[in-house]
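Quick heads-up: structures coming right below.
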Structure P
C-alpha cells in the first residue's frame with residue numbers, strides 16, 4: 001500500500017492491531033515515531049490484550065514511491 005500515515009492508521013485500527021513491528025529500508029522514517037502515530041498509546045505493546053493482533057510493516061521505496069508492506073511469517 002502507499003505510505004500514508006492516515007491510511008496506515010486506519011489499517012491498524014481496521015485490522016485490530018495492538019503490537020506493531022516496523023522495519024525500514026531506504027526511507028528516513030523513524031520506526032518509533034511512526035509507531036506512536038499509528039498505535040493507540042504509541043508503545044510497542046500498548047494495544048496488547050484480548051483479541052489484539054501482531055503485525056509487521058516494512059517501509060521501503062519502489063522507484064520514487066514510498067510504500068508500506070504488511071508481512072507475515074510463513
Structure Q
C-alpha cells in the first residue's frame with residue numbers, strides 16, 4: 001500500500017512547493033504593479049514630468065544648461 005501512495009504523496013508535495021513559489025511570485029508582481037501605478041500618477045503631474053525628463057534623459061528647454069554633479073568620493 002505504501003508503494004502505491006508514495007508517488008501521489010510526492011506529487012502533492014511538489015504541487016504545494018509550486019503553489020508557495022507562485023504565491024510569492026504573485027505578491028512580488030502585485031508590489032511591482034503598485035509601484036508602477038504610483039509612478040504613472042506622479043508622471044501625470046507636469047512639474048514632476050519635467051524634472052524627471054531633465055534628470056533621466058537630460059532634456060532641456062531652449063537656452064537652458066544642465067550641469068551634472070559627479071561623485072568624487074569613489
Item to check | For distance in nm of label points 7 Å out along Cα→Cβ at positions 4 and 52 computed as 6.2, the structure of P, Q it came from | outcome: Q
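To test your reading of the models, identify which of P, Q gives -0.89, -1.07 for log10 I(q)/I(0) by the Debye sum over Cα atoms at q = 0.18, 0.25 Å⁻¹ when calculated.
This value belongs to structure Q.
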Next on the checklist: If mean count of other Cβ atoms within 10 Å over residues 28-35 computes to 10.0, which of P, Q did it come from?
Outcome noted: Q
Checklist outcome for this item: Output -26000 (helix-only ellipticity at 222 nm (-39500 (n - 2.57) for each DSSP H run of 4 or more, over all residues; to 500), calculated) maps, among P, Q, to structure Q
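Where a number appears in this text, it was derived from the coordinates with a stated rule and is not lab data. All of these numbers come straight from a predicted model, not from anything done at the bench. Cβ atoms are built from the backbone, for glycine too; each structure is taken alone.
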